[in-house]
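**Student:** Take a look at the structures listed below.
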Structure P
Amino acid sequence: MPSWKEGDRVRVVSRPATPDDRKTGRYFEHMAGLIGTVQAVYSPEEVAVKVDPDRLGEVTADVHAKAVQRMRDKFLSSIGEEQKKTLTKEELAFNAHFVLLVREQDLEPASAEG
């Protein structure tokens, strides 16, 4: 079993989800094959993987985009007009990372060609 470290390129393995997976929320079938970069290793049961945005499926990408828009709207509604004027176009259009918490055993090295 590899010991992952920050910066490693990984792929989520493809396997059937078990009842325990559903209970803990650590693995679902739609995660299979996603490729990203290890951001942090908290324990063998919790490895944070920042998924490459271009690797998300159509449905997942759409849900993520809607969630980001809700975050932007909430942020903008929580600050005043004077504060908004100080923000750049990039700051106003921030994007959120898509990060999964995955068990160490559910990861494999990502190939160079991805």
Structure Q
Amino acid sequence: MNIKSLMLGLVTGGAVAGIATLLSAPNSGPETRLKLLERKNILAEELSELKQNLGLLKSSISTASIEGKEGIREFITDVRLALQNWKIETTQNKQNLSKELQEIEQTIEELEKTLTSQPN
């Protein structure tokens, strides 16, 4: 393939594409520029609003993380207190069970003594 014929094809194709674009454009140049300007302004407003919303979102996330940390701290404190109370309650229950076992052992010993002391 010759470079001249390639270049001629590119230039011809570009010219045909340019003419086709001009002929098929729905509006004139000033109208198109006006529409582009309007869309640019709308897009700028939407971007500004998006920026504000992102700022609010960032603030909300920051607040939520602070509140979450406080909630977790409170939860940990509550769990620790519950464990301490449970330990105290189980210690008292262990002591009560120990007393009851001693009483049962004494009762068994007394029964054994009475049984051995009775004549057959």
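**Student:** Which of the displayed structures (P, Q) returns the greatest value of distance in nm of label points 7 Å out along Cα→Cβ at positions 20 and 92 on calculation?
**Tutor:** Q
**Student:** Given a value of 2.1 for distance in nm of label points 7 Å out along Cα→Cβ at positions 12 and 44, point me to the structure among P, Q it was derived from.
**Tutor:** Checking each candidate, the match is P.
**Student:** Out of P, Q, which has the highest value for distance in nm of label points 7 Å out along Cα→Cβ at positions 4 and 36?
**Tutor:** Q
**Student:** Something else now. Where is Kirkwood radius over Cα pairs in Å largest, in which of P, Q?
**Tutor:** Sorting by Kirkwood radius over Cα pairs in Å in descending order puts Q first.
**Student:** Name the one structure among P, Q that helix-only ellipticity at 222 nm (-39500 (n - 2.57) for each DSSP H run of 4 or more, over all residues; to 500) of -9000 was derived from.
**Tutor:** Source structure: P.
**Student:** Further question on the same structure: Tell me which of P, Q gives 10.5 when you compute mean count of other Cβ atoms within 10 Å over residues 28-35.
**Tutor:** Corresponding structure: Q.
Every number in this text was worked out from the coordinates using simple rules, so none of it is lab data. Given the structure is predicted, the values throughout are model-derived calculations rather than measurements. Cβ atoms are built from the backbone, for glycine too; each structure is taken alone.
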